[in-house]
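Take a look at these structures.
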Structure P
Amino acid sequence: MNDKMNEIAFQIILFAGNGKSSAMEAIQAAKDGDFKEADAKLKEAGEELSKAHGVQTELLQEEAKGEGKGVSVILVHSQDHLMTAMTLRDLAVEIIELHRLRHEEE
């Protein structure tokens, strides 16, 4: 695995980690009743995950062209990290909606 591939994998990990953190912060903001902040953090999470997905898409396009660079444990880890972060963001949307409903009932 070359240095460029490691750099790409770490970019995915970075953006996915940022997205995951923002999603968790969105849940906490909703839990505190701050839905404006929760929405802003969800947007931030989406933007970070979009960056990670963009890097991933470039890899997939290279692979489709026959220019794949091989697979490393770091690359597999980055993909796992991204998918987990994307799932967490989706779950955060649902959790925040539940908090909204609870606050409306109070």
Structure Q
Amino acid sequence: MSSEVADDRIFKALASPTRRAILDRLKNHPATTGALCEHFDTLDRCTVMQHLKVLEAADLVIARREGRERWNHLNALPIKRIHDRWIGAYATQAVEMLDRLKSDLEG
């Protein structure tokens, strides 16, 4: 899969507030699908599973079965790659501009 297709999947996954909320739930520790369904009690299990499927397709969630339970783990590496490509370079430029401005004001 090309990096452009992978990036499109990541942006699609992150476009949904529900999927971002799922990722927030997984940020500190993995959770079972059942626990996620309990937390998102306004959604039925099928809808939660559909959101998880989109997150898995974007490689943002890695699912692992343990017996009858399905554990969902956050994979933050795709988000870091997006950050490095789209935000990191701009942040570096902004810091350099602020440094030049500071030097100009002090000099």
Structure R
Amino acid sequence: MSTEPLSLISLANELEALIHHSVPDCTSHSKYGGTLFTVKPDEKEGQFCGVFIYTEHVQVSFSQGANLKDPSKLLSGTGKKRRHVNFKSAGDIDFSYLESLLQQSARLD
């Protein structure tokens, strides 16, 4: 049984549906406590993003986020490559902007 609040699970499901809509040829699998998405399923580390549920938010993590064009400065993180966006509700999501980031990320990986 899941310990996450239903609202966060619903939010994660909505974000995962957006990823599948934005990058129709992607596949997903569970790993590292979340769902990873790839357009290169035969590559061990070929994922372009992932969705992870935390206590207070749902995170979309981009494997090559530092290389994405992000004029709205939505992405957070200071790592060498990875960037992320945290969402507390569906109302926080700018769907068209996030779709753009997802499509960029899928093309990079």
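Sorting P, Q, R by distance in nm of label points 7 Å out along Cα→Cβ at positions 22 and 62 from high to low puts P first, with the largest value.
If helix-only ellipticity at 222 nm (-39500 (n - 2.57) for each DSSP H run of 4 or more, over all residues; to 500) is computed to be -9500, which of P, Q, R is the source? Here the read-out was taken from R.
Looking at structures P, Q, R, which one was mean count of other Cβ atoms within 10 Å over residues 54-61 calculated from, given that it came out as 19.9? Only one of P, Q, R returns 19.9 for mean count of other Cβ atoms within 10 Å over residues 54-61, namely Q.
A value of 67, 30, 24 was computed for Cα extents along the principal axes in Å; which of P, Q, R is the source structure? For Cα extents along the principal axes in Å, the value 67, 30, 24 is produced by structure Q.
Since every read-out is calculated from the coordinates, none of them should be taken as a lab result. What you see is a predicted model; the values in this text were computed from it and never measured. Cβ atoms are built from the backbone, for glycine too; each structure is taken alone.
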